[in-house]
Structure I
Amino acid sequence: MEPIQSRSLRERVIEILRDAIINGELLPGQPLVGTELASQFGVSQATLRDAIYALSLEGLVETEAYHVSTVKQLTTKDIEDLFNVRSMLESYAIREIVARGLAAGAARDLYAICAQMDAAAQDDSLPEINQIDRDFHQALIERSGNQLLGVMWSSVAQRVRQVMSLSNQQQGDLRQIAQNHREIAQVIAADDAEEAVRLMKSHIRYQADEIAECWDQIALMEARK
């Protein structure tokens, strides 16, 4: 994290802290020491407090007794809840795409992303696969044409990104991951909303189960760093 230059100081501090939490630079349970962070960023403690409060409203930070703020802890149940909500939002997006006659255009976008995923799989690049994976699901939400769904997705997506950064799972065969996404695009192109929803739920359920199974061990390892 670097000192703040200038812009809207409050918004810039929020952005930097949010990114540090989502990317796993600031770990669950880690205290956010106001004096240290304010000095590091070159801002007032009042500005920092405002930023931490904003992040608490996003659910990324929690403030306990005596105004001690920490990065929010994540339990196995939190992981389950997160991926269940994610599944509901993406299932709704698929049904909206098909019901509104947007499947052909959505499929074109998703196929283009799948081609990028195929190339990353050929290079055995897990970080690139994960980024393209996020692009795929973001495109699905955007193609639904529902702006409120997009707002709701934004919060869920950053939590998922945080979990994936902390878990750093080697998710099996990268080529199979690419193929799984292509299959979802194919059934959307065929206007088969229910099969697309089934495939999406299966994809998300597998991911959630893999992470939840070893989450306590992951959290312990991160706490020792």
Structure II
Amino acid sequence: MAATKGRGLLMVFTDVPEDVEEEFNRWYDEEHIPERLSIPGVLSAARYTALEGGPKHLACYELTEPEAWESDAWQHYLINPTEWSKRMSPSVVGDTYIRNLYRLIYPDPVSEETAQAGMSPLLLVGRMSVPPALESQFNHAYNTERLPLCSSIPGYIRGRRFEAVMGKPKYITVHEMQSAEVPESSEWKAWVTTVTPDWSNVVRPQMIHEAGSPGIYARND
């Protein structure tokens, strides 16, 4: 069975004016996503709409490695956009346009279960940064104190952490969930407020979320 998730991730966040939104969505669904899925190294893709936070639109591309973006096939599409892309690309019509390329940092390597998993119904996405001197402690606390506690939350699928190789902020956490009820659950809210030594006392007070983060995104039908 072909893999659907790897060690690379491309996330494109966009806000667009209301008067172009209908065509923007058609362009994405009818041309752009199929075009990108034809590129070697692009394993799967889906579009999401923000329920909380923002920007409103999120396109998520799962890649074998982030270097897939540098391939001749991908660059060909960037250099030779279609006429529709020239009109509707988020870099053209977006009021907000964030295109970040990431490499997986946790858990790594990719498990067989994750490699075969489909695009999740709901994503809770945190885009954050910390002072450079705190990065080692930040990563250790997130990986050992925070994420392991999520696995027991009903409806929680998995959590992955990535580091940006293009764009900012440097870190992103992608929590995959079964439904919008999960981040509203008492179990999730208890996780958010759980006190753990390094995270609560040292890391969290110095961590900065980007505007709109954390965002809760539902997969488009």
Structure III
Amino acid sequence: MNPPFLLLAANTIFRDGRSRRDGETALLDLADQGQRYAVIHHATPGISVPRSYQRHPQFDAARSQLAQEGLPVDVRLSGGGVVPQASGVINLHLAYPIAAKYPLQHAESQYLGLCELIARTLAACAIEATPQPVQGSFCDGRFNLAVDGKKIAGTAQYWRRNKAAATPLFSLLSHAVILVNADSAMLTAMANRFEAALQSPVRYLTQKTTSVMEQLGRPAADFDQALLQALQDPPI
């Protein structure tokens, strides 16, 4: 049985004036001390991108353009692709220590554990989701969660060596974006706006994403509570 995650208030990590990357770094600093933490962060409008996007020649111009349109672009630690943020989107951040010499040997099991945690939460809403890639969705990856071939959640990781540890030890930032009471078509359009601002040919397909609300036909009222319950008996 895995220990439960200690829940931190989102505004203690992702507070005003602090970048997303700095918030994630602060969360890893806490995990370096040996505890397992979780943050449930309700999104506000914006775009999250990995650091690799900063190398794009049009990145600064695209970032400025979207900021003027009310969509700030924030850079995160983990990899992947463009992730639109809006009301009804939940970002789950887990940070915890793992004894490991080589993180790649553990990455898949931790991805699958996170997918199982989210799948349990979705099952509490009578939604069956499975890990799989969804070609054409924004920020596609092997460890999406999908419902009938439509992405409902995405996952990502960032591993950092704990330099103060006497034995090989890493702190893992394992996080997910979950489309709960969100308009998936609007989110896809936001991601496409950013790609267009980059002058990129990449475009995402509206029909490749869905949300809990769209699956239920009504807003999900108790998703946070179901997620909290899953964090008390986690598969990772």
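Side notes on the structure shown:
- Value -24500, calculated as helix-only ellipticity at 222 nm (-39500 (n - 2.57) for each DSSP H run of 4 or more, over all residues; to 500), assigned to which of I, II, III: I
- Structure responsible for 3.3, with distance in nm of label points 7 Å out along Cα→Cβ at positions 20 and 92 calculated and labels I, II, III on offer: I
The numbers here are math on the coordinates, done by the rules we state, and not lab data. All of these numbers come straight from a predicted model, not from anything done at the bench. Cβ atoms are built from the backbone, for glycine too; each structure is taken alone.
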